[in-house]
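*Asks:* Pasting the structures here.
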Structure P
C-alpha cells in the first residue's frame, strides 16, 4: 500500500501529488506537493535547498527564488489550520524544516478518492513544461480567489501552454473539472457560446437561448473554463464570461488573449518574453536562463547529446537574445538542430522569418513567425493599420511626443493616437 501522510487535518498523497483538507483538494501545484513531500518525509530535519530543488525540478537548473515561491504556496495552504503556516521553518542559508504533526496512515489513495471528480478535456502534453515557474506559482496563488483571469501578451509567448499547465496542476481543486475551449477556428464572435456548448455537450433547446442553457448547466457546478485565443472574438468572449460569472457562482474563467476582456473584476495577467541570458557569462550562468533551458530542452529532442560547453553556451545565448526570448521562436529555432549546428543557426537568423518554420500540425496558426505577426495584424481595424504604417518611419522605437507629432492628422487625432 502506498505511503500517505497525515498532517493534522490534512492528507498528503505523494504519488498523486495531492494535498487534501477535510476531503477536499487544496490548491497546491505538483511542484509544491513535491517540495512538501520532501520536507514531510524528513520531518524535524533540515532539508537542504538543493535537495528540495532536485525533488521539485529533477534534472533542471532553476533559481532558488522558484523554491521560495513554492514554500510560500505551501505555507498558504497549511494556513487553513490555525498556526499551520508555521509548520515549515526557514533555516537561514541552509534550507527548511517541517515541524508540524506527521503520521503515516493506511488509507485509500487520495487520487482514487478524486478519480470520479477528475473530468477534463485537457490533453496530455507531449513536451515538458520549461520556465514560467514564477508565473505558474502566481497563477496558482491568485486563481482560487479570482473569478476571471486573462493571460495577455503578444503571440508566441506561450499563453496557451501556461494556462493548460496551471489548469492541469489545479485540476483537483475544481469539483466538476476543467474544460478547455479552443476559439482559434472561430470567425464569428456569436459562435463563442456554441464552442463552449460543444465542449460541455450542452444541447440547445427550442425557446431557450443557448447562453441560458449553458448557465443552467453550470449553475451548480464548480468548474474552471479556459477560453483560449479570445482576441479575434473578444466581444463574444466578454459577453459569455460576463453572463456566466453573474449566473453561475461557482464557475471560474481563465482566458488567453492578446488583449484583456475589459470586464469588471477581471484580473489581467500580462506575460512578457522569457528572461534573456548574458552571452558574456560563463556556461553555468547561461544554463540557468529560462530561455536557454527551453531552447536546450527542445533541441535535445532532435539531438539528445547536445551539451552546453562554454563556447556553445554563448552561441545558444546569442540565439536567445536574437529571438528576444520569445518561446515560439526559440522552439522553432531549436527544431533546426536536427540538420544544422547551433553556430549556423545563429548565422542564418538574419533571415529569421524564412528559417523559423515548423512542420507541427498542431500549430496551424503558428507555422512561421510571419504567420504569427499576420494573425495579429489582421486583428487591427483600418485606423489602427494606418497608425501602424505611420509608426514604421521610426527606427528603434519612439516617444509618445514624437509619435503625436509625426503620426497624427488625416483621420487620426492626437487624442485618438494616445
Structure Q
C-alpha cells in the first residue's frame, strides 16, 4: 500500500480549490492507497468522510505559507511515514524527506505580458511580489523529483524556463457532477439574466483580475454592437467590477470606468459570483463563451463551456488551442477589433455555431479526473519503486 502525503494548504480559492475538490474523491476510491492531506481550516469538513484519508488541519496566511511549509511540513511528513509528497501549490519543499511531485500551474510567473501589464498600471508592489514568487517557483522545479503541468503547452513553457523536464497531465472534468445541482439561481441573478433574453448573450466566467484581460473584451463591445446593428448584445460576467467584490488584490476600478466611458453599461451584466454547483445554469443561458485571457495554464471554464454546448471565442494562446481545438475560433489576445469580428462571424452563422458546439461537446469527454489521478499515481509509484536505469523512464503524460 502506498502512502501519499498531499500538501493542499494553497487550496483556498480558484483553480487550486477546484483541483483538490475533484481529485480527492478519485484518490479516496483508489484501493491500496493511504492519504494524509494538509489543508486549511476552510476545508476541515469536506474530506473527513473518506476511510483511507487523514486530514491534518493547519493554518498559515498566504504571505507566510511558503516559509511555514518549509519549517513545519518535513517533520509532519516524517511522522506520517508517507512514501511520496504531492505539493499541489506551485512551491516545493526545499528538503523533502520523501520523493516529491510538484504541481506547477501558475502562468503568471513566466508571463512577460503580465509583468508589462503591472508596470502599465503602476502596480509595482505586485510586480515585485510576483517576481520574488517566480524565483521560488523556478527553484521549486529544481527541488522536486518530478514536476507536473496541466497542459503540454505550459509544460513546454516551464521546460524552457528551467531546463528541467516537466510532465504534462491534463486536468480533468466531471460533467455529471457539474450539472447535478438543480437548485434555482437566486432571484437577483435570475432577474439579471432575463434582461439579456432575446439578444446575443456572451458569457465570461472569471473573478476580475488583470491576466484575464477584461479591458480588451470591454473595448470590443462597442465595435461588436456596430457590427450587429438592430441586434441586442449582452456580456454576462460572473463578477462585479467594484472595489471589494473580488478575491485578491486586483483593482477593477479602471475596467468599470472603461465600461462607462465607452457607453456600454447597458451591455455589461454583472451577475456577481455564482456558486460552482449552479454555474451550469448560467452557461445554458448563454449563446457563446468568450475569453480574452493573455495567460493561462488550463482554463476549466473552456471545458465547462464545451460540455454546455457553447461555441467559444478565445484569445490565441497555445493552451487554449490545446484544450479547445476546432471547438473555438481564436483572435490576437490584445485586439478588440479581431475579438469583435470573431463574435460577429459566429453570431451570423447558425451552422458554424452548431458545428463548433458539437465538436466541443465531443472534445469535453476527453478530460477526466479519474484518468488524471491514475496518471499521477503511476508517476508516484515510479518514485516509490524506481524503475531500473536501463528501462525507459516515464515520459510526457497526456
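Values quoted throughout were computed directly from the atomic coordinates according to the rules given, and no laboratory measurement underlies them. Bear in mind that the values here come from a model prediction, so they are computed numbers and not experimental data. Cβ atoms are built from the backbone, for glycine too; each structure is taken alone.
*Asks:* Between P, Q, which one scores greatest on FRET efficiency 1/(1 + (r/R0)^6) of positions 82 and 130 (r between Cβ atoms, R0 = 35 Å, to 0.05)?
*Replies:* With respect to FRET efficiency 1/(1 + (r/R0)^6) of positions 82 and 130 (r between Cβ atoms, R0 = 35 Å, to 0.05), the highest-scoring structure among P, Q is Q.
*Asks:* Something else: The value 15.7 for Kirkwood radius over Cα pairs in Å, for residues 66-137 alone was derived from one model only; which of P, Q is it?
*Replies:* On the way: P: 15.7; Q: 13.8.
So the calculation was done on P.
*Asks:* A further question follows. From which structure (P, Q) was Rg and Dmax of the Cα atoms in Å calculated, if the value obtained is 23.9, 76?
*Replies:* Value 23.9, 76 for Rg and Dmax of the Cα atoms in Å corresponds to P out of P, Q.
*Asks:* So if we calculate mean projected area of the Cα convex hull in nm², for residues 178-265 alone for every structure here (P, Q), which label has the highest result?
*Replies:* Top value of mean projected area of the Cα convex hull in nm², for residues 178-265 alone, among P, Q, belongs to structure Q.
*Asks:* Same structure again: One of P, Q was used to calculate distance in nm of label points 7 Å out along Cα→Cβ at positions 186 and 330, giving 3.1; which? Intermediate values should be presented prior to the final figure.
*Replies:* Details: P: 3.1; Q: 3.8.
Derived from the structure labelled P.
*Asks:* Upon calculation of Rg and Dmax of the Cα atoms in Å, for residues 50-281 alone from the atomic coordinates, which of the structures P, Q produces 20.0, 68?
*Replies:* Details: P: 20.0, 68; Q: 21.6, 68.
Answer for the origin of the read-out: P.
*Asks:* In addition: Rank structures P, Q by distance in nm of label points 7 Å out along Cα→Cβ at positions 250 and 274 and report only the one at the top, that is, the highest.
*Replies:* Top value of distance in nm of label points 7 Å out along Cα→Cβ at positions 250 and 274, among P, Q, belongs to structure P.
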